[in-house]
Structure P
Amino acid sequence: MNIWVIILVPLISAFIGWITNWVAIKMLFHPREPRKFLGITFHGIFPKRQQQFAEKLGRTVSNEFLSYSDIEQKISNPENLKKIMPMLESHIDHFLRVKLSDEMPVISMFIGDKTIQKMKSAFMQEIETLFPKVMKQYAANLKDELDIESIVTAKVAAFSSDKLEEILYQIMSKEFRFVEIIGAVIGFLIGAVQVLITWLTR
């Protein structure tokens, strides 16, 4: 068998395998708009399915990543209140000692430090009791006013095809390159097997 056949067949097969996978990857994004060729309509998969992709992503983000139940649990968690209690206590103390004196100087004359401490303690207890209920109500109102699914869907659907391709290449560039290489390797192996079969059956 000609030595050039032995060399070229696997190399050509490897090139065909690589170019086939390269074209397949490109066809994920191109053509941007439907194009007809020989009566067949070609349209990149992502541009064609961008609206469905946006809706699915919006639904997933809303249900799995930013669910309102998770938001409600976070903002109504008593542990979170403990983190801001010192700030609230400082603000109430300033109000009772300074602002109240400025607004109602006569009343403040009859309020001593002991009374201020008692009032501040009562306010803090009430806040600690009321805060989780207020936050739960706030989360319920937020759910009615802020539709995460619609926001994400609209944002992704509005992406330009170039932007979408850029994002996916940033995330999956290594995987795309791996697919191209695998195509070349498989093509080379197929070519080598063809040469071997031809050599054995001649």
Structure Q
Amino acid sequence: MHRRFTGDTLVLASHNPGKLQELQELLADHGVKVRSAGELGLIEPEETEPDFQGNAALKAHAAARATGLPALADDSGLEVMGLEGRPGVHSARWAGPGKDFAAAMTRVTSELAERFGDWQRVDKRAAFVSVLCLAWPDGHAEVFEGRVSGELLPEPRGAGGFGYDPIFVPEGEKRTFAELSRTEKSALSHRGIAMRALLDAVFR
């Protein structure tokens, strides 16, 4: 049995403005105010767990304890089959402290090209994974996962989205996530899938 969310304020355990905007839009119809960890001056805990679920739980519980409010954390990343699942849980770290995802995307495509000899022979399969953990100050937590498969491009395309979106084409599409509108991306994305599961179980 899932625990229902009955409050009016939720903390997003992230300093990422893109994630904050997505969550605010998704919760707009539920009368929930979303405050980010950055707005509240919370320090992001070091992500020491080996998987997305562990890191999401770590961040959500830390924010819930620090604020006394329910907190939602997302741990997500890009799993590249040709790189044996990397960068995976280290997706954000590949962008460095400056969050330089242009450099991170170049690293992905360069390592693939180097490993396979040239781009024509590259295993382009990849998947975006998102795990959402909603934690309460008393320690209770609800966890939801979303996953979307697709292929990588050798060069970024599109001006929308964030992170690795410009090199990822989801299955059934010819456009990258960065070329889709926010509404289109939300319908297909890993975070959208996980968020709809969370909304159905906890907010409705």
task = Compare distance in nm of label points 7 Å out along Cα→Cβ at positions 28 and 92 across structures P, Q and report the one with the greatest value.
result = P
inquiry  = To test your reading of the models, identify which of P, Q gives 30, 18, 15 for semi-axes √(5λ) of the Cα gyration tensor in Å when calculated.
reply    = Q
note = Highest-scoring structure on distance in nm of label points 7 Å out along Cα→Cβ at positions 12 and 116 (candidates P, Q) is P
ask   = With relative contact order in percent (Cα under 8 Å, 6 or more apart) computed per structure, which member of P, Q shows the largest figure?
value = P
request  = Can you spot which of P, Q the value -8500 was calculated from, given it is helix-only ellipticity at 222 nm (-39500 (n - 2.57) for each DSSP H run of 4 or more, over all residues; to 500)?
outcome  = Q
At a computed 27, 15, 14 (semi-axes √(5λ) of the Cα gyration tensor in Å, for residues 84-179 alone), which of P, Q = Q
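FYI, it's all coordinate maths here, none of it is from the lab. These numbers come from a predicted model, not from an experiment. Cβ atoms are built from the backbone, for glycine too; each structure is taken alone.
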